[in-house]
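Please go over the structures that come below.
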Structure P
Amino acid sequence: MDELKKLIREIPDYPKPGILFYDLTTLLKDKNGLRTLIDQLYAHYAGKPVDLVAGIEARGFIFAPALAYRLGAGFVPVRKPSKLPAKTAQVSYQLEYGTDTLEIHEDAVRAGQRVLVCDDLLATGGTAAATVKLVRQLGGEVTGAAFAVELSFLNGRAKLPGLDVFSLIQYDK
């Protein structure tokens with residue numbers, strides 16, 4: 001995955017001083033890079049039972065539908081408040097400085113459906129853990145969590161116990 005890592009632009013001090021931002025847009029615009037990323041995510045989950053792929057706003061919307069298509073599964077958007085038109089279930093969760101909320105349509109997941117959570121990046125794990133909670137709240141069975149990039153030094157996997165957590169590209173510091 002070193003070839004994919006080379007396609008990611010690193011921007012120091014964004015969005016604030018001391019933060020190194022990993023910009024995946026440079027990987028996305030590379031046709032071979034994008035194809036490789038989706039193919040490798042697919043290869044990890046191929047043959048495993050997945051009914052739905054839940055993509056987390058906003059960049060999870062890039063990877064999750066493509067992965068769902070390859071897996072022969074449906075796609076479910078997980079959004080910030082007031083973005084979904086029908087009745088929603090929601091969960092609030094802690095951020096480093098404050099709280100955030102995610103929503104999903106109440107009828108997006110039926111009891112017993114097997115759901116793969118997908119986002120662009122796993123950092124502290126709070127957003128992914130909140131999504132897992134939402135899916136389970138609706139009766140879904142979370143089968144795994146897929147990410148393009150993982151900042152492993154932030155230990156986000158710890159917030160996803162018992163799940164098949166898979167990331168293609170890891171940054172250790």
Structure Q
Amino acid sequence: MDLAQTIRNVPDFPVEGIQFKDITTLLQDPVPFRAAVDEMLDAYRDRPIDVVVGIESRGFIWGAILAYEMGVGFVPVRKPGKLPAETIRAEYALEYGTNALEMHVDALRPGQKVLVVDDLLATGGTAKATCELVERLGGEVVGVAFLIELTFLHGRDKLSGYDVLSLISMDD
């Protein structure tokens with residue numbers, strides 16, 4: 001199945017010049033939705049994973065499903081101020097400025113094997129920051145999985161040293 005055909009391009013969203021990759025069209029169709037989940041599960045089924053970490057917000061969709069199917073815990077990584085208890089923070093660079101992500105300080109135990117999941121790999125900043133949070137808490141990143149990778153942005157380069165999986169590669 002060509003999963004890329006189920007992704008809708010939305011021009012000039014959220015700002016002019018951006019081609020937004022809308023995954024809602026894939027999610028609403030049960031056949032490609034199941035195919036994408038099954039493909040991610042197959043890639044990690046035999047790996048030792050204790051926890052899935054999902055990146056806000058669409059990473060919650062994929063991460064929670066994978067965690068449930070694997071029978072492991074799920075940990076959300078959120079934008080600042082969204083988690084109710086004590087957090088750690090990682091900042092990352094954007095084209096114009098910085099942004100940050102947070103995780104609860106008690107979200108992981110040292111030595112836990114972690115799969116990091118998000119819907120889209122663009123420049124790699126959010127995924128790299130998330131991996132840093134996992135490692136600061138003593139977790140071991142065993143994989144970083146994405147539905148879509150925008151290859152022309154070279155985000156995979158920021159994740160060198162990590163096992164990266166993307167189901168759909170797009171060059172525009």
Structure from which 2.2 was derived, distance in nm of label points 7 Å out along Cα→Cβ at positions 55 and 159, options P, Q: P
Distance in nm of label points 7 Å out along Cα→Cβ at positions 71 and 135 - highest-scoring structure of P, Q: Q
Among P, Q, which structure scores highest (criterion: distance in nm of label points 7 Å out along Cα→Cβ at positions 23 and 47): P
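Values in this text are rule-based calculations from the coordinates and carry no lab data. This one's a predicted model, so the numbers in the text were calculated from it and none came from an experiment. Cβ atoms are built from the backbone, for glycine too; each structure is taken alone.
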